[in-house]
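Once you scroll down, you'll see the structures, which are given as structure tokens.
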Structure 1
Amino acid sequence: MALDVTSKVAIITGAGSGINFSFAKLLLKNKCNVIFADLTLRPEAADLVSSYSDRSATPRAIYMRIDVTDWNQLEEMFGMAEKEFGHADIICPRAGVFEPPFSNFWIPPGTGSSADLPQQNRYASFDINLSHPIRCTQLAISHFIKHQTPGSVVLISSIAAQFPYIGCPLYTASKHAISGFVRSLAALERPPSPNVPPIRVTAVAPGIVKTPIWLESEKIQWLRSEKDQWVTPEEVADLMLDLIQKDDYKGGSVLEVGKNKVRKVEELNDPGPQGDGLTISAGAKGVEEIWTRLSDPSWGQYT
């Protein structure tokens, strides 16, 4: 179910920076309208939206400020697409966090810098990285059925789904879940009912991508510049476009993105991440920090 993006409409969460900024930029270049849904836009994203803001021109970019943990605001994205363009065709729920100090397994709720509270019964990391893309996909399916139009949903998994690491267990768990979720929806591309349009749900599983999620994180110390190579956000965006436009890829596909290399991640007996752009050579630093935390007898206790 290849879908030419020309004159189509995309909703992208997290388009204010990183991979999805590059993806939004690529879609606009290919004459696809884009709704940038994010809490804020970095200067380069704001400039891009401004340069495509002419209501009489095509393609067009619109910025919509949203908090992806608020499901009402996620619904409003689809309302915006209907109001401005009639309907959406491409959904990419990418806004995410890399197990930051405010929602980190090794900084339990109610302790240290954690913003998670025991009485709230939830982790913000999961709200952003897992509940938000799942709910977006659910809303997208309903939207495509309502408008009787084929659609494409592209999610972001990670090599963390194949390469578990004790340094970020919440992030790793969420990416395992995303890969499984995408594979579970493979059959949507071949619906048996004429009332259900074909919907392709796929994912990319990037390696170490040169974006703020790494560059502005304390986890940058896990990398060694002499050994570890970066994957560029443009490389990931190119593959995301291919997942929408090419017949080579089917619903349920999860594609690993390394440095100058793309590999299909198999459902069973997958050999795991291989090649450049997939390594964290100084990951032992993160492990040492965890053992230091756990050696404190008060770890996990709050008042």
Structure 2
Amino acid sequence: MQHNLSEFIEENKKIIQEELSRQMHNLTIPEQLKDSMVYSVKAGGKRLRPLLMLASFKAYSEDMKRVLSSAVALEFIHTYSLIHDDLPAMDDDDLRRGEPTNHKVFNEATAILAGDALLTYSFEIIANEPALTETQKVVIIKHLAKASGPNGMVGGQILDMEAEKREITLEELETIHKLKTGELLKFAVRTGAYLGGATDKQIEKLDEYSHYLGLIFQVQDDILDVTGDQEKIGKPVGSDELNEKNTYPKLLGLQGAIEKKDQYVNMAKQALEQASAADSYLMDFTDYISNRDH
């Protein structure tokens, strides 16, 4: 079957955007806090994680009503992580996607609280979703908490900070990115398939796919820091080297990083075939993430 990925992305980004706005509109909270939350949610971005969840769901089912709240909750968690990443205590960034970072527009305390609010509101959204059974809610909340917490993104973030300014092995780098980036991508793909009715065996293979997809995402990020267009990537080219960050090009050289990414792409596609999802948008997303320019 022929897929038009750009059409899928365009159509579903609008659906995700409408649901993000609806969930934000539902909040009756202090104005400063809401403005800060809305500012970062509206800053846009690729909406990659919720799009992957919808693509995974569509590999096994059609009616997307019951998957939308989980997709939006995931995007709120991703947004919270970006707000906190930009803080002076972390990456100390003044710009995010070419716009002033949250703490620069509001203040550090408000930015921290906006991040905290987005994180906790995510779980509330899933718990309140009438289209999900109680069992589904528990399963999804459990996996989201793991993916975003100490065994996932937060754990990966501290490993990444600890690894700065010292040499690490390729295995250590893969572990950092598996946790920091890969676990939330895995949650996206797993949850879409779970709600779409995939079998346990198919979900197991999709977990494998997601593992490689997270690594593909990170290798391409590292490659773009060397070869990318500053206007497109939204940060100075070479900033990783300047900040003495551990990257694939630093460990393997640029050509070695490209070859390693190609290996990951092949492994990801093999896992998709074994999950009976070779003829799905997930296959298109693999190349999209591998070849992206920002």
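Read the figures in this text as sums done on the coordinates, not as results from a lab. In this text, all values refer to a predicted model and were calculated from it rather than measured experimentally. Cβ atoms are built from the backbone, for glycine too; each structure is taken alone.
Tabulated values for the structure
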| read-out | value |
| --- | --- |
| Identity of the structure behind -10000 (criterion: helix-only ellipticity at 222 nm (-39500 (n - 2.57) for each DSSP H run of 4 or more, over all residues; to 500), calculated), options 1, 2 | 1 |
| Top of 1, 2 by mean count of other Cβ atoms within 10 Å over residues 54-61, largest first | 2 |
| Which of 1, 2 yields 1.9 [distance in nm of label points 7 Å out along Cα→Cβ at positions 6 and 246, calculated] | 1 |
| With Cα extents along the principal axes in Å, for residues 206-277 alone derived as 39, 27, 19, matching label from 1, 2 | 1 |
